[in-house]
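No value in this document is a laboratory result; all are computed from the given coordinates. None of these values were measured; they are calculated from a predicted model. Cβ atoms are built from the backbone, for glycine too; each structure is taken alone.
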Structure P
Amino acid sequence: MSTITNFTQRPFQFILTGIPGFEAYHIWISIPFCFLYTISITGNTTILSVIHREPSLHQPMYLFLFMLALTDLGLTLTTLPTVMQLLWFNIQTISYEACFTQLFFIHTFSFMESSVLLAMSFDRYVAICRPLHYATILTNNVIGRIGIAILFRCVLAILPSFFLLKRLPFCHSHLLSHSYCLHQDLIRLVCADIRVNSWYGFALVLLIIVMDPLLIVVSYALILKSILGTSTRAEQLRALNNCLSHILAVLVLYIPMVGVSMTHRFAKHASPLLHVIMANVYMLAPPVMNPIIYSVKTKQICQGIFHLLFRRKAH
């Protein structure tokens, strides 16, 4: 009993893990991480600035893209402090409260990413399947309500899991597997009955991680049916091209997500390095790739970036 009491005293610190086996090279490993974080922050800030400044981009598709860039920026800024302080200064400790705060924001922004992509698939469905009603269905008021619903959905989904975990005693090693705090990482350090946490986590996976991509697939099935049934070949290609950026963003999120889940489930005894790499890919791929995808594949965003740069040079 005394051992448990000593371990569960608060406040205490968790110990973060960098790149297993490459601790001596952390300063060099920090270079690509710094590069990726710079791309993410610069790219998403540029997207936000372009959409904010260009009145022509105040349309449903770009307002949802604004939400996506805001979510990606939030996810980047949430993981950046602990990752870079570990790689640069070898600071491996994080306080109990800071760890739970980071955990809350990481999972909230991750779920928001999925929710925003689901909303964007609905936008594409309405634009292609009901084009005559597009402006009347997706008004600014409706988009604002969708944004608020996404925020409340994700926060309210995470809060029970957050408080269920926070009430539990941590009596094992405080050594984490990553350079940031994740729920699935902390739960394995608990020395109490976690059945309630497990069942709630399972329900959360079904509600968001399973339902969101399933609804996205359904929306694209309906889009494909509409395209193939009523359009000419040129219109089909144009419609599919309009969806391409969103499809790539969906793949960039869910492929690493599935990879992380498969690694945790079927490769538990694999090298810790594999788990770290997969987790970092999952955290960094969407915030880094989404601005690039939309800048390259979306003509209006590309033009907006050129206008923004031109204005700055003019001043």
Structure Q
Amino acid sequence: MSDHSHPNPICTVDPYDYLKITRNPDGTLTRQPVAPSIPASPEEPTPLSPVLTKDVTLNPNHNTWIRIFLPSKALANSSTATKLPLIVYYHGGGFILLSASTSFNHDFCCNAAVQIDAVVVSVEYRLAPEHRLPAAYDDAVEALDWIKCTDEIWLREFADVSRCFLMGTSAGGNITYHAGLRALTAVDEIAPLKIRGLVLHHAFFGGVRRTESEIRLVNDPVLPLSSNDLMWELGLPIGADRDHEYSNPTADDRLSDYCDRIKGLGWRLLVAGCDGDPLIDRQVELVEMFKKNGVDVISQFWKGYYHGVELGDPSKATELFVLLKQFVDNDN
């Protein structure tokens, strides 16, 4: 990764128009729907959707909830089947948009449950700027606390909570990372839930210094630099810049300690992205940092794809799920 000779590239995209948001005088946002929502369907699955889904309240005071995705074959084999690994998923949206019920997030988790053969728990966390970071991290960890003690039958009967993987896409990848860091010091508190690894998918990280990929893709049609900057402005604590530890992990002086804890717990990391994503340089930098500190990390950066491609392209999602199934099944 290298710096560019022009540190202040010009992005011609209006981020408010692009993100379909309006900033209100009280600091809240008015959001126009960018995709339909899909309700949970705990009834019998169809051949086209061989998975059951159910919503469960997480924290009524925060209006947060959990959507559980259960492969239907787990029900059919309930008397003999071993329990399935558990994937806790955090959706993307730059901390300010989307939901666990957004159609492409819902479909992605359905496909993940079936193709990886896992129980997937998708977390509906609070959005910024109404609830700036670390609110989403708080909700992410609260979901882990809920999982460890819930009597929800789908989790108790079908999920192996001792084989738990945290995964997130884009901003959800960032949330996965920070929820993982918190869990490093709460191993006993979240038992019997046992995290085995983290999956950072097109993870959303930033920094004050512009990277080559941010400059090269300044007007990227999927993640233009102006919308990238605005999402950080709205998501970070007021007054923080993009070198805050929430945005830029490499600026955190506790990194070596985190890496030592990750190694001590035997966690594995999978970082997946692509060279058409403006964020790729940040992701590569994080992988290099992990490797330098001896962390067991696998990276896969595809050529020619774009940010979040697997949420809209089923063929690319299949490639990712093959990789994820290998990652989960290779757990010792």
Comparison of P, Q - label where mean projected area of the Cα convex hull in nm² is highest: P
For FRET efficiency 1/(1 + (r/R0)^6) of positions 195 and 307 (r between Cβ atoms, R0 = 35 Å, to 0.05) computed as 0.05, the structure of P, Q it came from: P
Which entry (P, Q) yields the derived value -26000 for helix-only ellipticity at 222 nm (-39500 (n - 2.57) for each DSSP H run of 4 or more, over all residues; to 500): P
Structure with the greatest value (metric distance in nm of label points 7 Å out along Cα→Cβ at positions 115 and 219, set P, Q): Q
Of the structures P, Q, the one that 0.45 was derived from, the read-out being FRET efficiency 1/(1 + (r/R0)^6) of positions 107 and 131 (r between Cβ atoms, R0 = 35 Å, to 0.05): P
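Relative contact order in percent (Cα under 8 Å, 6 or more apart) computed as 18: which structure among P, Q? Write down the numbers at each step before the final one.
Details: P: 28; Q: 18.
Source structure for this number: Q.
Which structure, out of P, Q, was distance in nm of label points 7 Å out along Cα→Cβ at positions 91 and 123 calculated from, if the result is 1.5? Write down the numbers at each step before the final one.
Numbers: P: 3.7; Q: 1.5.
Attributed to the structure labelled Q.
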